[in-house]
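K.L.:
Each structure below is given as structure tokens.
Where a number appears in this text, it was derived from the coordinates with a stated rule and is not lab data. Computed from a predicted structure; not experimentally measured. Cβ atoms are built from the backbone, for glycine too; each structure is taken alone.
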Structure 1
């Protein structure tokens, strides 16, 4: 296979970045101070517009730029958590005021974010949300509840989807806001999961306030804005795996990066188990002697083939992004395949370990890791849009199948819905 030729533009960009890093990279600089330098230079997000902390470079050059950072061990801008979803959403739909106020502090890591979409009665049916925002003439007043909100307990800001018009059809009655999570009227409660973690939260709003200038896009455009956020979330499903690892090097900037990752990545510690830990399947089959069982070998082979196909699909999505193609339904394809991989991995782990897979503690398989996998895998088919939702998207937008019949047309207030969950 021939090696892609290096373009003159890539040669120029790499030389310019190499010189800039040689002049500015210092391991004893503070992490925030370094990131502000990156923001000012445009090298932190070089594919962003020049007027918004970028250099206007093609996304196809990003791998080359990343390679120059890696060559000297330089730390990049803040990428982990919800923050880059917030940045992508504001870049596309936010006002110049939003971009001035929020983008720099997102990239520097000074602000953390959360995503306030799902509700007790509207998870898969996201457009059925009943958290309401009412305009009192000068500001929006928010009341309601959100659920399954990762990192809400330490977020500074939230991306809020709320209902502003009960007489419009449900998709048209939603608006999008940036809300201050540290104000009175915002109560965050952790949710204990069956795998023992408490990564998610429920958030209650009681007369919480959103200034008028924190509304994103026009009233009634919330669904369109939320779809931008979700498209980036699905397309970047492997970003945590790529960006959530601290450098082993010594120096102040690395120490501060490790502390940041330890805090921001804490809610995601169980995500490898949620994905099924395919990496453990083959070594365990060998170490336990179960490789001699033809049924185990058959299921293991199926798993490894499916996992490799999933990796290729993820690579295709990354290459599409790097070539500048718009966000599309391939994110739904990738997410659906990831669900199949996770379930297949859980079945293989159960087949290898037998009844011992139900044990937890020091004397259980892999120190309880196998039991944790079995308890965590079901989340993959739910979080970020259920498998059923992804199949609908693929059927309608990829296969061009007829849309499913709708029974929720007309004013939202007339649509039957689940009663709100009691607070207490």
Structure 2
């Protein structure tokens, strides 16, 4: 506790000496990054202070108390930065980390493919060496933010001769080039949060290869571990100040999180189940009461799992099975909540539009919850991860080779 108070005190003094709400966002974040207080658990060489992970929370609290803002958020910070810190070269870290922290560079994740699905290692997008560049051809799908991204973290096959896992490499590809086409995907809930991305001999410098050729699968496991632990990452908390700098940070966050505005519906809106049961006068129906009780139990156990994951991060441990457990629990909760809403609403749940506005939100829930069991790794994949890597059960048999 004493150490935490010392860290908080030192940071408060630094913020008091440097925070200028009349400045611009990039300049402020650059100062904050170079001080190490924006990401205090990171290495000192790379914009940190090598303090315990728990000091990240202290940093956010001190900034909020001072009516100041922190680093940028989103895929860039949650997925790309941790991957670079573990695998990037000094040159790559020098080039990419600071623009990620300041929000100058937006990133997207380019892993999934139409023909690979949850079997990510079966990807077929290819990368061929051409002097000091790699030429990328293929297609990716389910890419959020690709239409606005400056860079993408990309998996591509560089070797088709050996093991499918060993032939994959990971690249940091510039997205603003004519050889890359981004097309939005229209979802059945009316949103267009994702894209499909086509590469027609797109170019990426050899210096943007992460780790070495053939190491892409190991790099991807790092990214995916952070992806599953970041599934429930909330929107940053901003002070009530209306200074231009704070408003700029809020606007940036609003733009990023607008893509995920329907995610509460994807999660099933479990907190609305009991109030809806009361509104429709169905709290005395045994089936409905059992559904309400089950959903409450699922939410409580999920909360405890989240707390364990948070405690593990605070202790400096790498993301563990809690991420897959939480992801699977979110899917089950969404499914149970959707079923409960359907039971309570009946045929009304099929209606949407302004004429049924009180229930339109729940109509969106019913067509959004299937995505919860697919996005970020399907339920089946999460079960395999837990069975094989955590419980030590035998691997699922591979399908026989076709002659």
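K.L.:
State the single structure among 1, 2 that was used to calculate mean count of other Cβ atoms within 10 Å over residues 105-112, giving 23.9.
P.N.:
Details: 1: 20.4; 2: 23.9.
Going through each structure in turn, the value belongs to 2.
K.L.:
For FRET efficiency 1/(1 + (r/R0)^6) of positions 65 and 385 (r between Cβ atoms, R0 = 35 Å, to 0.05), which structure out of 1, 2 has the highest calculated value? Walk me through the numbers on the way to the answer.
P.N.:
On the way: 1: 0.65; 2: 0.35.
With respect to FRET efficiency 1/(1 + (r/R0)^6) of positions 65 and 385 (r between Cβ atoms, R0 = 35 Å, to 0.05), the highest-scoring structure among 1, 2 is 1.
K.L.:
If you work out distance in nm of label points 7 Å out along Cα→Cβ at positions 41 and 201 for 1, 2, which one comes out largest?
P.N.:
2
K.L.:
Separate question: Taking 4.0 as the value of distance in nm of label points 7 Å out along Cα→Cβ at positions 25 and 161 derived from one of the structures shown (1, 2), identify that structure.
P.N.:
The structure behind it is 1.
K.L.:
While we're on this one: Using mean count of other Cβ atoms within 10 Å over residues 273-280 as the calculated read-out, with 16.5 as its value, let me know the right label among 1, 2.
P.N.:
Comparing all candidates, it corresponds to 2.
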